[in-house]
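Listed next: structures, encoded as structure tokens.
Each reported figure results from applying straightforward, stated rules to the coordinates on display, with no laboratory input. Because the structure is a prediction, the values reported are computed rather than measured. Cβ atoms are built from the backbone, for glycine too; each structure is taken alone.
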Structure 1
Amino acid sequence: MIDSHQHFWKYHPERHGWITDDMRAIRRDFQPTDLKPLLEKNNFEGCVVVQVDQTEEETLELVSLANQHSFIKGVVGWIDLRNENLASRLDYFSSLKNLKGFRHIVQGEKPGFLTQPSFIKGVQTLEQYGFTYDLLVYHHQLPEALGFLKKIHSTRIVIDHIAKPSIATNDIRDWEKYMSAAAVLPNVYCKVSGMVTEAKWQGWKYEDFVPYLDVVFNVFGTERLMYGSDWPVCLVAASYDVQFSIISKYLKDFSSSEKTNVLGANAKRFYNL
């Protein structure tokens with residue numbers, strides 16, 4: 001079993017300005033020694049750590065942590081995909097065996113970001129080096145994201161956090177339409193992660209997530225979905241164990257092979273762990 005999406009950081013108020021006052025529960029350091037017992041308790045073999053800072057420095061720090069802790073099976077870092085020297089940077093990064101892919105925090109960008117030819121070319125280039133791309137967008141960015149995805153034919157892409165639908169308001173129709181269209185593309189996967197933070201942080205219930213899970217399981221199938229905790233961000237709305245119980249309960253009646261795919265095998269294949 002692999003947790004395909006979690007984070008580490010040493011909290012800094014400026015660098016982590018996105019952690020607002022209502023998220024103060026995570027205004028502290030989170031390191032591998034904090035996560036390891038949670039993974040072991042829930043029978044996870046390992047995890048994939050994903051960037052939060054848009055710097056190469058953090059990417060190298062995460063690779064260093066992966067070298068020190070064998071349960072960190074892969075790193076999704078950051079690189080300037082629009083850089084005209086991208087090829088030389090990828091040549092260097094491809095020598096780091098634990099580095100599996102890259103992500104840009106598109107959810108914080110202005111409209112039009114995903115239409116930039118330089119960015120599209122950068123993501124297309126990742127495939128030549130065996131790297132993957134994590135796509136982080138909000139549900140309202142899906143129309144632009146779909147146009148972007150249709151231009152990427154070979155690079156393996158995974159949509160983080162089921163594209164952050166508005167679970168708190170039960171808004172599903174447009175999100176379902178665009179996720180269904182994205183799922184038609186064979187190189188596009190989806191992470192079943194980050195759901196509790198899109199629900200009402202206090203007072204959500206299991207049934208709130210079922211319609212959204214039904215959609216992604218229907219359109220992506222169990223071959224292109226992977227579980228991720230989004231720890232420690234999830235802690236603003238649920239403990240590690242509680243957020244994991246949502247997908248565990250949903251998978252209860254699935255076959256053992258389907259459970260294996262979603263809870264680890266797909267992540268291993270996607271990231272080449």
Structure 2
Amino acid sequence: MDIVTIDGRPVSILGLAGNQKIEQDCVSKAFNAGINYFFFYNQNVLNLLDGLKPLLAARRTEIVVATGSESRDISSIRQYIDSVRRNLNIDLLDVFKVEYVSPTDELSQVQALLEELHVWKEKGLIRYVGATTHNRTVALELIAGGRCDVLMHRYNMAHRTAEEQVLPAAMRAGIPVIAFTATRWGTLLKGHPSWQQEVPSAADCYRYVLQHPAIRLALSAPQSVAQLNENLTAMKLGALNLQQKALWDEYGQVIYGDGLSSFETQWS
């Protein structure tokens with residue numbers, strides 16, 4: 001399966017994700033540069049949504065609108081979907097994800113939610129049913145469950161263990177993977193006391209993520225147009241060569257260390 005727009009265009013290899021500080025101009029500039037996948041966790045990202053509205057009014061069939069909910073209550077999810085549709089003045093959502101599925105979730109409940117979302121998909125409320133998770137075991141269970149059209153999963157230079165099982169499993173199942181935390185919340189851009197070579201740019205981080213064949217697109221969450229322009233360089237430069245890949249493999253291992261230095265490295 002691939003992710004395409006309503007009029008059949010493939011999604012871009014970079015997607016624009018909302019954050020509280022994003023400049024509204026980032027939306028139109030991203031679209032004009034070729035980005036057609038827009039994601040937000042909730043409707044608090046007002047600048048992203050305000051930037052999307054005129055684009056959707058004029059170019060709806062060329063844009064993929066993706067969002068999701070951490071709620072496990074089907075009524076709350078339906079209310080949220082209806083609210084987004086009203087806010088953006090659209091008939092359907094392109095991608096809806098059950099967010100942050102973790103080992104503390106009851107997987108049978110999550111699968112039931114995915115089943116209900118597929119019913120809504122048949123009714124034309126959404127086009128793709130997805131889920132997001134940091135956890136590799138959970139990711140494998142979601143893939144095996146067969147009701148996840150799209151998987152959003154953490155993957156970057158420092159967090160590469162998904163290469164062992166999750167990404168191959170997704171490829172076998174034909175499930176496109178959306179990578180998030182490509183810059184590891186910006187920490188990959190800061191270097192490390194034990195690393196004396198060059199430090200990657202944001203574009204290097206996105207190019208690294210995109211080199212894996214299971215990754216359909218990488219989410220980018222710039223705060224400013226300047227940051228967006230730097231990220232867009234990844235789309236222009238294309239794939240890493242083998243020497244670059246080896247360099248960033250080594251750097252990522254140094255950054256990760258023992259995996260206990262901060263909260264995000266403690267996820268299995």
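Worth a mention:
- When helix-only ellipticity at 222 nm (-39500 (n - 2.57) for each DSSP H run of 4 or more, over all residues; to 500) is computed for each of 1, 2, the one that comes out at -9500 is 1.
- Computed 14.8 for mean count of other Cβ atoms within 10 Å over residues 37-44 - originating structure among 1, 2: 1
- Calculated for structures 1, 2, mean count of other Cβ atoms within 10 Å over residues 69-76 is largest in 1.
- Origin of the value 17.3, 49, where Rg and Dmax of the Cα atoms in Å was derived from one of 1, 2: 1
- Which of 1, 2 leads on mean count of other Cβ atoms within 10 Å over residues 13-20, largest value: 2
- In terms of distance in nm of label points 7 Å out along Cα→Cβ at positions 21 and 157, the structure with the greatest value among 1, 2 is 1.
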